[in-house]
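The data blocks that follow each hold one structure.
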Structure I
C-alpha cells in the first residue's frame, strides 16, 4: 500500500470529504459494459427531489419539473425524510473561492413547499444534511472547523432553532457524515479516536462518548471513496470513486454499487455503473438510491450540461431522467429515501 497523502489534501478541498484509502477494486470481470444513454428523457414511476438551477423540485423522474419548492438560488444536497413529508438541504449564504470557506445554512421545507425554516444561522460551513433512519427523523450534517480544517457531525431536528444543534462526534477527530443506518449509526469518513484514517460506523453521542467501528473493504485498490449512500435494505451501497491519491477532483470519477454487510461492516463486490475508465473532463457525481432500491440516480455533465441519469439494476441500463436540456440539474434523492 502506498503511503497516505497528508491530511490537508484530504480534508481541505471538501464538499463531502474524500478519504484516501485502499478500498475499491476495478476488477475487469465485475465491471461489464455500461449501457448507452437514451437521447430523450424516459418517464418513470419513481419520484425524487433534486436541484434545477439552484432551486429544489419534486417530480417523477423523467417527467417535467413543475414549480420549485424553494426559492434558491443556492439550494443544494436535498434529503427526503422516511416519514413526515420533509426535505432537508443546505443553502449557500456567502460564496467563497474555495468551497470549504463557504458560509451555508441547513434548511428544511415540506414537500409541498410550505414550512420553510433555517435550522442553522448561516455563519458556519454546514454541509450535506440527511435524516436518521431510526424513526426519530433527526437531522445530521457536517460542520467545518476553519481553524483545524476538520469536520464534526452535528445533530438537530426539523423543529429546532439556530443554535440548538449539538455535536455528536468525537471533537478530537475529523468526521464527515455520509449516510445512516436504521440502528442509529452513521456512516462517516475521517479519523478515529485511535488515530486511524478511513470509514467508520459512528454511534453518535451528545455526551461526548461516541463509538467508532471501522468499515472494512474486501478488494483493496488505492483510491478515494466519496459520497457513500446506504441502500434502504442496508445490503448495498453506492458511491463515487476517484482512482489514486492525486488532488481532489470532481471530474473523472466512476460510480459504483457494492454489497454491504452490516454485521461485519464490510463492503465487497463493487460493480461500476458508469465508465470504469472515465473521461477526465466529465463530471459524474452524487449517486442516490430510489425508494424501491431498483435504481440509482445521479447527475452528469457529459452532454455539456449537468443532467440527471438513472441506472436500473435489473437490466443494467442507463436512462436520461431530466427533461430540460438547457437547465442544470444536480443532487437527486429518492422519495422517502434519506441519502
Structure II
C-alpha cells in the first residue's frame, strides 16, 4: 500500500468552477450529502469525509472532479490489479496520482492480485478491490467509500438480473448504499446521472481520462448489453435509465419488505415448523430461503423454487434439497438445515 499526500503541482490545476455549476454534478454532490447524512437527520448535512475509488476512467474521474469542485472532504484510492498488462496498469496509476496532485486531494494506491486468487477473474477482482478499499477506509478512519456506478450501470445490472430470471432482490440493481465492512458504508452517488455527464465534467475541467479495453469485450454480458441493447432502449425512450432507476428503487423497497417478513420466521431449536412456513406467501418463503443460503453461497432460482414447492406441498416423504451451499431437509413436520 502506498499513501501519497499532496505533491507539488507540475500542471495547472483543473478548472472546477464550471464543473461545480453543472446541474448533473450538483445532483451527484447532493446525493453524496444525503448518503453520508445519518438517517436520523431530517435534512442532508454538509457531507462526511469520504474515500473515493478512482480507476482513471471517465466515470470515477468525473466523480472525483464533482466532489472536489464542491470542496468535499475526500481522499482518493486507486487499486492496481494484475488482469491487464503492467504498462497499462502503471499508466492508469500515474494518471490518477497526477490528477490528485493537481486537485490537492490525498491519494492511496493499493495492489491486489486476482489472477493468483483463482476463480472467476472479474468477480474475484471486484471482491478484492472492495476489500482493499474497505481496509484503506478503516485505516484512515473514514466511514464512507464512494464509487462511480452510474445510471447506465444500473440499467445493465437490472437487465443482467432479468436475463437470469431474478425476483425483487435482483431487479433492485445496485443499492445506493450498503455495508462494505464493519463501520464502513459503500455509497453510489451517481446512480441518477449518466456516463455522458461524467465525460462532460472531465471536458469542462480540461482533464483526460483513461479507457479500459476490457469494456469493449463483447464476450462479457455487461459489455454486450452496453453496446448492443442499451443504445436501442435509449432510442425508444431517452429517459429509460431514469425510469429503470426509479423501478429499481421500488424493487429495493419490496425486497426489504420481504426480508423483514422472512426474518419473522423464527426457528425452534434449529428447526422450522413446516406448517408455519406453508402459511407464508411464496415470495416471503423465497426471501427466507435466500437468507439461509446467503450464509454459504448464492442460491439459484430453480433451487429456491423447488424447495418452496416441496414446503408447500402435501407430501410427507422426507426429502433433501441442495440450495446454494446448503442441504435442507424437508420432513412431514419440519424444515431444517442439515449441512
Fill in: Computed 21.1 for mean count of other Cβ atoms within 10 Å over residues 154-161 - originating structure among I, II
II
Worksheet, complete the sentence: percent of Cα pairs over 36 Å apart: greatest across I, II for structure II
Discussion item. Say we calculate FRET efficiency 1/(1 + (r/R0)^6) of positions 122 and 330 (r between Cβ atoms, R0 = 35 Å, to 0.05) for every structure; which of I, II gives the highest result?
Written reply: I
Worksheet entry | Structures I, II, by distance in nm of label points 7 Å out along Cα→Cβ at positions 210 and 242: label with the highest value | II
Worksheet item: Given that helix-only ellipticity at 222 nm (-39500 (n - 2.57) for each DSSP H run of 4 or more, over all residues; to 500), derived from a single structure, equals -14500, which label among I, II identifies that structure?
Response: II
Discussion item. I have 0.50 for FRET efficiency 1/(1 + (r/R0)^6) of positions 98 and 114 (r between Cβ atoms, R0 = 25 Å, to 0.05), calculated from one of the structures I, II. Which structure is it?
Written reply: II
Worksheet item: Comparing mean count of other Cβ atoms within 10 Å over residues 226-233 across I, II, which is largest?
Response: I
Worksheet item: With relative contact order in percent (Cα under 8 Å, 6 or more apart) derived from the coordinates and found to be 16, which of I, II does the value describe?
Response: II
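Read-outs: derived from the displayed coordinates by stated rules, not from any lab. Note that the structure is a prediction, hence the values are computed from the model and not measured. Cβ atoms are built from the backbone, for glycine too; each structure is taken alone.
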